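Presented below are the structures under discussion, each in the form of structure tokens.
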Structure 1
Amino acid sequence: MSDAAHREALCALGRSLFARGLTHGSTGNLSVRTADGFLMTPTGSSLGALDPARLARLDRSGAHVGGEPPTKEALLHLAMYRERPRDAAVVHLHATHSVAVSVLADVDPADVLPPLTAYYAMRIGTLPLLPYFAPGDAQLADAVAASAGRHHALLLANHGPVVSGTSLAAAADAIEELEATAKLWLTVRHERVRLLTAEQKDDLARRFPR
């Protein structure tokens, strides 16, 4: 994909996420891996009003080499890319229901959401909850790096989800599935529910490897 195509795709996704209420104000950030580095959304920008020409460009080492300064979460994105060299995009949102789950006191930090649906099991699998660190803190990036090699989707405590994917579309699909499942779980968590079994999850993993 050309540089211009990467830029247009990033901005189009930002507009779509913003228009559907999956991000608000100047929250959330997106990035893609390019042939010579990375493109990221600028710091303090609204995903609903991104300008392709003003996206931050970083070289392969993560140094800022063009465009506006990158999101304060640049270290988080770079940590995901280092640990997942085959992935090509990272999406981080402050989507309401995912954030709501991230502040609950009684979740399993090893796997925050239960396997309610086949698509959640296929697109997310296991979702660990990382400890709270301030946005942009280097310790947050370190925590992400410690888990990202095993998990392409992470939930940051009192913050929100971050997901990487083999393409921008794959990362977006996964984080939207995560948000939909968070909403579903908040709706039914006090009811008796029927979860997918371990055997059903294993079958899905064989049929639809990530």
Structure 2
Amino acid sequence: MKDVIFWGATGQARVLREALGSSGFRLVAVFDNRPLPSPFSDIPIYLGKEGFSSWLAARSGSEDIHACVAIGGSRGIERLALQQWLQKQGIEPLTVIHPRAFVADDAEVGLGSQILAMSAVCTNVKLGDAVIVNTSASVDHDCMIGSGVHIGPGAHLAGEVQVEDHSFIGIGAVVLPRLRIGRGAIIGAGAVVIRDVSPGQTVAGVPAKEVECKTAMPRES
């Protein structure tokens, strides 16, 4: 068995542990920047980078450690930054593909990405690093997905869509073919996107229109 740690102690961690299943990876610790209880009764939790340093120093053995950053939603910048920080500590990001997900043979999946149950990543799709394709989401042919993107449960991207870094596509949203979703954009749950979305823009509704939304700044890792 190979050891893996999770950074993030909420629902995404529970989903990821189920996705690992019998993959040969054993969860050994959970970390979070907030003082939360462990989501698992059998796994200890540690607070922040200080907790990580103490845990790593006390760890016995020289086996490689892998990591999943279990932080979803519109916190793609934070997820990607944590993954890169862990790499600098010698921890290899783990790419997780649920055994009941479909990934085309010619799709490219970036480091540390998470493709969850019943989702589909179709032919000639390219996913950046630390992308989440959540439960039952679909990414159709020739889509280009940047790093730190989260595609929410049941969301559907038609063919040739481009989604730039750190964007979030909410539950059940639909993006029509050949559109571009700008960097850091947020697509509301159930939205139907029929035109390009500018960087940093938040849209919602059917058809999707811009809405005012004060997005919280990412917490420091």
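A value of 12 for relative contact order in percent (Cα under 8 Å, 6 or more apart), calculated from one of 1, 2, originates in structure 2. Given that semi-axes √(5λ) of the Cα gyration tensor in Å, derived from a single structure, equals 31, 19, 14, which label among 1, 2 identifies that structure? The read-out comes from structure 2. Looking across 1, 2, the calculation of helix-only ellipticity at 222 nm (-39500 (n - 2.57) for each DSSP H run of 4 or more, over all residues; to 500) that yields -4500 traces back to 2.
Values quoted throughout were computed directly from the atomic coordinates according to the rules given, and no laboratory measurement underlies them. Keep in mind it's a predicted model, so treat the numbers as computed, not measured.
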